[in-house]
1. P, Q: which one has distance in nm of label points 7 Å out along Cα→Cβ at positions 105 and 281, as calculated, at 3.6?
2. Where does the value -24500 come from, among P, Q, when helix-only ellipticity at 222 nm (-39500 (n - 2.57) for each DSSP H run of 4 or more, over all residues; to 500) is the thing being computed?
3. If distance in nm of label points 7 Å out along Cα→Cβ at positions 25 and 249 comes out at 0.7 when worked out from the coordinates, which of P, Q was used?
4. When distance in nm of label points 7 Å out along Cα→Cβ at positions 113 and 145 is calculated, the result is 3.6; to which of the structures P, Q does this value belong?
5. Compute relative contact order in percent (Cα under 8 Å, 6 or more apart) for each of P, Q and report the one that scores greatest.
6. Match the computed value 3.8 of distance in nm of label points 7 Å out along Cα→Cβ at positions 73 and 289 to one of the structures P, Q, and report its label.
7. Which of the displayed structures (P, Q) returns the greatest value of distance in nm of label points 7 Å out along Cα→Cβ at positions 33 and 209 on calculation?
8. If Rg and Dmax of the Cα atoms in Å, for residues 49-184 alone is calculated from each of P, Q, which structure is the one that comes out at 14.6, 43?
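Laboratory data are not the source of any read-out in this text; all were calculated from the coordinates shown. The model shown is predicted, which means the values in this text are computed figures rather than measured ones. Cβ atoms are built from the backbone, for glycine too; each structure is taken alone.
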Structure P
């Protein structure tokens, strides 16, 4: 990687770490004053970088300058420090995502932000329960439910690509449960409808149930525990604590769901399917960077649980 691209990526990664650490679930009161120093230091680095390198593509230079301006903004002295940081984080998140998108178009990859969003966590659980109910109670008619959802998602994604106004309207509508990067990329809900369509086509009801339940309970638990207690980093921003939480929550939820509806499978088969699905989903979640994990986790969990059935029969 050329020096310019390498240094730009390093600065973007530092910005990612700073904004991520400003998340209320991660930020400790003792670190508030230190965070202000980190922001000032990063602003100085960005200014020096922009001064040293003037051959950036215009869009990247514009995005870097916008971030520097956001870092330079100061709140009044009468505003409490925690509120000031919260306001700055709210401005920095979209600025970072716009920079990340511009870098991605130049083949410079940096991770997206995934701030704490309790409404999104609740939605994950609700959608898991809804999808599980459809798979259990309406398996024979599943395509009449899944296909309309899929084409509705495709329609919204197409409208977003051709109309900035439509994109703004949809992001305002789904803003409470959306991540910042979804303003510029395919929405996670759209990937989820594709995941459900794939599970419906595969035709393995019990494995499909494991797939949606592992995602619905494992993924939000990993996010909550990982952000709050994650200390041992793995890869791509994931932590050991978050991954273990994913496996435990996903396995317990899947086992409970299977036993509730299909107790005749037997405890050994149920436990094996649930454990395999949770581990498979957790492993895939670690490496889901370019493809949304709302697609990869259900498919991986379902495939792993189906393999568990084959191994035991």
Structure Q
């Protein structure tokens, strides 16, 4: 797909993967999910991330997810996909498997490294970036990652001209400063999306292009409106949307401790007749209170949930 950087000015979805009870990608639900997200105003899809259960999907199902998504989107919306693994060799192998099907290959920190120094990590990323035939995105998780990529290392990685996207979920000011310095230096060649679903307006104020949410399958319309208002400089109105959305997400995710998270999100999609099951690989549980809150959200938020 040919696309310009304006495609990042809005809401992207870190797409939840609909599964059958047997743990396979549900092709019927996936088609409905893609159409649903387009109606919500989602501008791009990110496959096989945390919310997409990518690390748990078998290779054959990740490949099927990419193939089906490419078929169902039919060029209407760009597709990014996580290719993360523990070595450059394994990530390059993933690249070879998926890069003919997707538009952007996304690299997050490795799942495990022991005493890796900064130069080693920069080299690991750059080996994969240089092997890619398609543009690359970097997923920054900061302290939430088992392998910590420092702001200095991230800056060196983002300076690679083949990197066009950074998803920042660190919620740490030192990363924001480093990312924005690179963005300025790259002069329009690097887009930055905020991954903090509960506090994105502050990042949009600082110059982030848009948002990339794991809850995009249901909160995409709120997110798109927040981005629109922020781009117009209407930050107070954007913050009101953010505050309301936070209340909605806490209900869906099982409260401020996020007790239900993916179980709640998938159950909501079942009740919206998009998913056929709420199956997750890690068997997240739905509490009675979360179930009741989901019904409340559907009752009160229908105009946002179903566009």
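1. Working: P: 3.6; Q: 2.0.
Among P, Q, the structure yielding 3.6 for distance in nm of label points 7 Å out along Cα→Cβ at positions 105 and 281 is P.
2. Values: P: -24500; Q: -14500.
Checking each candidate, the match is P.
3. Values: P: 0.7; Q: 2.6.
Matching structure: P.
4. Details: P: 3.6; Q: 0.8.
That value comes from structure P.
5. Numbers: P: 16; Q: 21.
Max of relative contact order in percent (Cα under 8 Å, 6 or more apart): Q.
6. The correct label is Q.
7. Values: P: 5.7; Q: 2.4.
Top value of distance in nm of label points 7 Å out along Cα→Cβ at positions 33 and 209 goes to structure P.
8. Values: P: 19.9, 63; Q: 14.6, 43.
Derived from Q, not from the others.
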